[in-house]
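The data blocks that follow each hold one structure.
Rule-based calculations on the coordinates, nothing more; no lab input. Since the structure is predicted, the reported quantities are computational estimates derived from the model, not experimental observations.
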Structure P
Amino acid sequence: MRLPAILMSLGLVLAGPAALAQQLRVQGVELLWYGTYEAGKTDEIKDKSAATGTRYSSTNIVPPRENKDRIALKSGVRFGFGYKVLGTPNGAGIRITHLRHFPPPGVKNSDSGNRMMTEERDFDITLGEERFMGFVLGEDLPTGPWTFQVLYGTRLLVEKTFTVYKP
């Protein structure tokens, strides 16, 4: 009787990592806020792969008092949304993708001069942590629908469209 118990225990030990990996489950997203927001600190980073040739890293985000999806085109205005990816086990690490779709004629990259219709960036995040996806408006950007998406692999977790207009 001891041999089957030992083999069973050995099987659990060997299957342990695979069993734990199978327990990771992404359930969806909780949308926390959307619209224009403020940031306590923002670093400007030159990045040829960014749609404009520059990306921004912001901390101490202050969400809007009221959710709005109509955004006035003014230089320096930040807009986007806050969210949490929900799943199990809470606190597990996953990789997500932020995908931005710009209205025609697209966003001009200051380095290449090319116009980009989309921008994609991957992030490693923790399930249950508060995150945000945003954009800082500048000169010469198109008006119309701007669509922001968060994906887990090929699965769309959340999508929000903003209408950027000239005031």
Structure Q
Amino acid sequence: MNGNILQDRICIQQLEELKLVGFRVLCDADQYINEILKASLSLKDRIMDIKHVISPDQQIGAFMVDADSENEDGYWVCVQVDKYEDIPKDMTSLTVPQQTYAMITHEGSNHDIRKSYEKLHEWIMKNNYTRSLNKWHIERFLDYKNKDQLKVQLFDTIL
């Protein structure tokens, strides 16, 4: 078992629609690991500016592997809200529709998250699912205060 994977078990989950508020990160591919961390820290400092937050101790990342348009390109660092109201001017909202995902929990460094994704993608293929690359993928950060000791649920959209 990979030491960076808390939960070696992969499961199928359907998530209801997610209403998200936070920051959109758009940069060169090699800069995402640094820019996402900066956005995460900014969001943590600004959480009180967002109304109707469901779980203030959790952050949600959203992205499309193969975005269909420029509006969908990038990575969103957000919190989930019950409803949209008075979104701060420098933040954005994103609604992720109800979808079905394969999910694994990663615990460890943000640099090692790729290993957990590789395991998840292998499982998806082996179990005859198809990844939906042009749909929203979700990363639910349960513990994100230390980039070397993350606890994050990785939700890969499947058909």
Structure R
Amino acid sequence: MSDTQWTILGERLVDENRHIRLSTADIRLPDGVEFTQYVARMPRCAMTLVLNGAREVLLMYRHRWIIDRWIWELPGGYVDHAEDVAAAAAREVEEETGWRPRTMQHLVTYQPAIGTLDHPQEIYIAHGADLTATRPDINEAETIRWVPLGEAVEMIDRGEIVGAATVVGVYRALTLI
């Protein structure tokens, strides 16, 4: 560990709602240089990589308007304040796809952009799922499909899967199989 430290001189709130807290922080580097950094803090998210017996992963095809692209991704979303993370991940799968995971096991936790964003991401793996009577939320996905894991890797290569959680989940699942 280094004795070198960054010093936070102060932080000011810019805006805040239930999905994001945006602030600016005044920072002093170890060499004395000072600057202002935007900081975004977002609630924990939980996603699930659901695999069936044929080594297919459950993916959703949806439009992400911020990047103005149609992409494939894992089901997932925000964890409510006191909600168990695994329960939240399973809930999101059922709400968004109509499938209920049979098992939930923690796969990986990561931060997607630690230079500016504090947004914990947890990915779970589920082995098997049962189709329920729950109708998927039409605002979440245009198509829901079981995709062979190898094809999901090819979709990453082709730029059809670009979201960090899905990329991390697919590659992490490959190390377990």
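Quick check on the output: 18.7, 61 is Rg and Dmax of the Cα atoms in Å, derived from one of P, Q, R. Which one produced it?
R
Determine which structure produced the value 11.8, 36 for Rg and Dmax of the Cα atoms in Å, for residues 99-146 alone, calculated from the coordinates; the candidates are P, Q, R.
Answer by label: Q.
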